[in-house]
Every structure is written in C-alpha cells, then in structure tokens.
Structure I
Amino acid sequence: MTPEQIFSIVNLLALVGWVLLAVLPGKAWVSKAIAAGVIPVLAVVYTGLIAFHWRGSEGGFGSLAEVAQLFANPWLLLAGWTHYLAFDLFVGSWEVRDARSRGISHWLVAPCLFLTFLFGPAGWLLYLTLRLANATTDWTAHDRRR
C-alpha cells in the first residue's frame, strides 16, 4: 500500500469515530467501541509505520529544522498524522464520557468536539472551561430549591 492509500483509510476510520461521537453521544457503546477498537487500530498503524520506516530516516526532534527533515519522509509524515488522529479522537472520546458522567448536555459538548476534531488542544481547553463552568454552577441545588 502507498502512504496515500493508508492516509485515506486512517482518515476514514477516524472520521467514522468522530461522527459516532457527535451523533450518538448518549450511547455508552460508542465511546467504548472507539476506545477499544478505532483508537487501537490507529495505534497499530502508527506503530507499524514507525517500526518499518524510522530506521535510517533523516532528521529528529532536536530542532524545528530536524522535525521538518523527518517529516519530509512521507511515511513518517503519515505516522505523525496518524498520531494526531489517534490522540485527538482519544480526547474527544474522553470528553463525551466525562460529560455524560457529569450530566453536561451534549449540545454544549458538541462545539468542543468540533474544535477538538479540527484543532485538538483548543477543543480540549474549551471542554475544560465548560466542565469548570458546570462544576461551579450547582444546577441541581438550584432545582431543589424550587
């Protein structure tokens, strides 16, 4: 297989995971399937790419120029992309599980998921802000006073 073919497969796999998280957030099996199925498959692909294409590659992690040189290898660039796909999906899956356990509305979590899908850490920060706002506002105590 070519790097382009593998790129298409891992993108499709991750996209299916994101769509399931967005459309079926209330189903516990969705985040479990992503955590136990999709993410491990992406991790296996990543590990295989590193195992078979790292040796003898140019570049490294000592400077931005070395990273650019490392990612000039399409196989290692694909490994880096697969790394992003796996970790961002892991974070999105955690956001859904955590929100469900805290009773946070999925309508509030959806923008966080979208941002996590596109810009990883920025979506995670938005979710943490939502989580903090939810924790500091005791909605249940307010409802009990009525």
Structure II
Amino acid sequence: MDDLKEEIEQLLKFLLPFAEEKLNRDGEFYPYAAMVAADGELKAVSAAAGEQPDAADLLLALHQELREQAAEGSIRASGIAADVVLTDPGSGEAKEAVQVELDHADAEAVDIYVPYESAPEGVRFGELVAASGRAPVFVS
C-alpha cells in the first residue's frame, strides 16, 4: 500500500509543477501524461497527435497509449494532466482548473481538480478536490 501511495504522489508531484510552469509562461497548456513503469521508473508519456493537435484528440491519444501499456503490463500507474474549465452546478460560475487523472493497477482511478487564478505574480492554486475517476486507464 505504501508503494501505491508513493507512486500516485510521485505522479502528482511530477504533473502539477509542469502545469504551473506552463500556466505562468503561456497561460494554458496541452494535455500531457506520465507513468510509473513496471520497474518503478517515472517516465513522461507522449502520444502522436500531429503538430497542432486539438486538446480533446490529444487526450484520447494519451488515454489510448496508456491503456495499451496497462494491458501489456508494462506500467503500474498513470497520470494525465489537462487544462479544464469547471462549472459550479449551483451558481453556474466557471473556474479554470488543472485536472489530473490518476490511476494505479492496484487501486481505483481518481480525478484531482485544482482550481487556479492567473495573477501578475503568477498562477494561484485553490484547494484540491478529488472525485472518482471517470476514464480509468487500468480496465478489467
């Protein structure tokens, strides 16, 4: 169980700082991913989606790549980060957020949302919110 928690934390610590860097520099980012290989090594993941990919197409390509590796048993955990807009169902207010889809071979998938605001001194993150994963990579 400790390895599982460590691997999920390792993915989150890899994915969130890169999102912060891209948001501070560009104000947005394309989806990107990372995985923990079967040998325990953390690696960035790439997916072929063309030179100027649509974010939705890139997300689909990343999911496909990770699902193939999960089915082969070559990865133990995965994480996909995306720049999203969340809408509060009560107020209808829209907020920008970093979404991180985390999945592990030995646990249920979880989606993490970290709302953010852009400010002159850099992006400011709000409180992290977790929800059940909607698009698991490890499918039984």
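Readers should treat all values here as calculations from the given coordinates under stated rules, not as data from a laboratory. The structure displayed is predicted, hence computed values, not measured ones. Cβ atoms are built from the backbone, for glycine too; each structure is taken alone.
A few notes on this one:
- When mean count of other Cβ atoms within 10 Å over residues 37-44 is worked out for each of I, II, structure I gives the greatest result.
- Entry that produces -10500 once helix-only ellipticity at 222 nm (-39500 (n - 2.57) for each DSSP H run of 4 or more, over all residues; to 500) is calculated, selected from I, II: II
- Parent structure of the calculated result 69, 32, 18, given that Cα extents along the principal axes in Å is the read-out and I, II the choices: I
- Origin of the value 140, where volume of the Cα convex hull per residue in Å³, for residues 45-124 alone was derived from one of I, II: II
- Structures I, II were shown, and distance in nm of label points 7 Å out along Cα→Cβ at positions 61 and 101 at 2.8 was computed from I.
- Comparison of I, II - label where FRET efficiency 1/(1 + (r/R0)^6) of positions 29 and 53 (r between Cβ atoms, R0 = 25 Å, to 0.05) is highest: II
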